[in-house]
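Readers should treat all values here as calculations from the given coordinates under stated rules, not as data from a laboratory. It should be emphasised that the depicted structure is a prediction, and the values quoted were computed from it without experimental measurement. Cβ atoms are built from the backbone, for glycine too; each structure is taken alone.
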Structure I
Amino acid sequence: MAFPRKYLIKDLVNKPTPIEVWLQGTIEQTVGKDILIISDTFGRAKITKCESADGVIDKNSLQKGTYCCIIGTAIKTKGLPEIQASKFIDLSTKPQMKSSWENEVREADLVLQGKVIPSV
């Protein structure tokens with residue numbers, strides 16, 4: 001089983017698919033309760049299969065303006081990346097998650113590259 005990697009949306013463009021991803025962003029648009037367009041500071045992505053994703057406790061979270069975490073599989077990375085959600089978490093009550101996301105992604109990338117060794 002592959003573990004999802006944290007990405008800023010711009011860093012997904014043109015990656016080989018399928019790829020397990022962890023994104024965070026704000027919902028810009030919804031198509032019913034199953035398709036979302038989310039954005040982070042750097043790009044936009046289409047999220048599908050939201051209704052069947054784990055973690056969607058309140059369907060009212062699937063609305064414009066909600067800051068969320070999406071874990072899933074990127075099936076398309078050319079143009080507008082498309083991710084099939086396996087987990088959706090509403091983070092709108094945790095503003096610190098939004099403000100720290102870019103640094104968190106960069107730090108995780110440095111760890112994966114072996115440039116930073118975490119101390120436990």
Structure II
Amino acid sequence: MEILRSVVVLLHLVGFAVLFGAWVTEAVSRRIRFTRVMDWGLTIAGVAGLILAAPWGIDYELNYVKLGIKFAILVVIGALLGIGSARQRRTGSLPPVMFWLVGILTLANAAIAVLW
């Protein structure tokens with residue numbers, strides 16, 4: 001059971017890496033836009049995170065306050081990606097605030113996971 005949980009943790013980290021890596025790629029190339037790769041990263045990290053929130057294969061108590069905050073941030077990132085992608089398709093541009101918020105919130109979510 002521990003190996004399965006470790007595989008899910010790995011998938012969760014891969015999802016974060018895909019989301020944040022795609023965001024950094026766009027930021028470094030100075031293209032303020034959302035990509036489908038960001039959507040896939042968010043989906044992978046979100047599904048794996050929800051699986052990890054279930055108390056299986058561990059001998060300790062989960063911190064549900066931390067998990068709730070991380071889930072709320074995930075929902076906000078998803079909303080920003082969804083609204084921003086729709087606006088990007090409609091107008092061809094994306095407000096820079098939405099773009100930068102996704103990066104900041106993604107990094108904040110990882111920081112909460114590591115530092116809390």
*asked:* Between I, II, which one scores greatest on distance in nm of label points 7 Å out along Cα→Cβ at positions 6 and 102?
replied: II
*Work out which structure the value 12.0 belongs to, where Kirkwood radius over Cα pairs in Å, for residues 14-77 alone was derived from one of I, II.*
I
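Identify which of structures I, II gives the largest calculated value of relative contact order in percent (Cα under 8 Å, 6 or more apart).
Working: I: 26; II: 32.
That would be structure II.
Supply the structure label, taken from I, II, corresponding to helix-only ellipticity at 222 nm (-39500 (n - 2.57) for each DSSP H run of 4 or more, over all residues; to 500) with the calculated value -28000. It would help to have the intermediate numbers written out before the result.
Values: I: -5000; II: -28000.
Here the read-out was taken from II.
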*For mean count of other Cβ atoms within 10 Å over residues 70-77 computed as 16.4, the structure of I, II it came from*: II
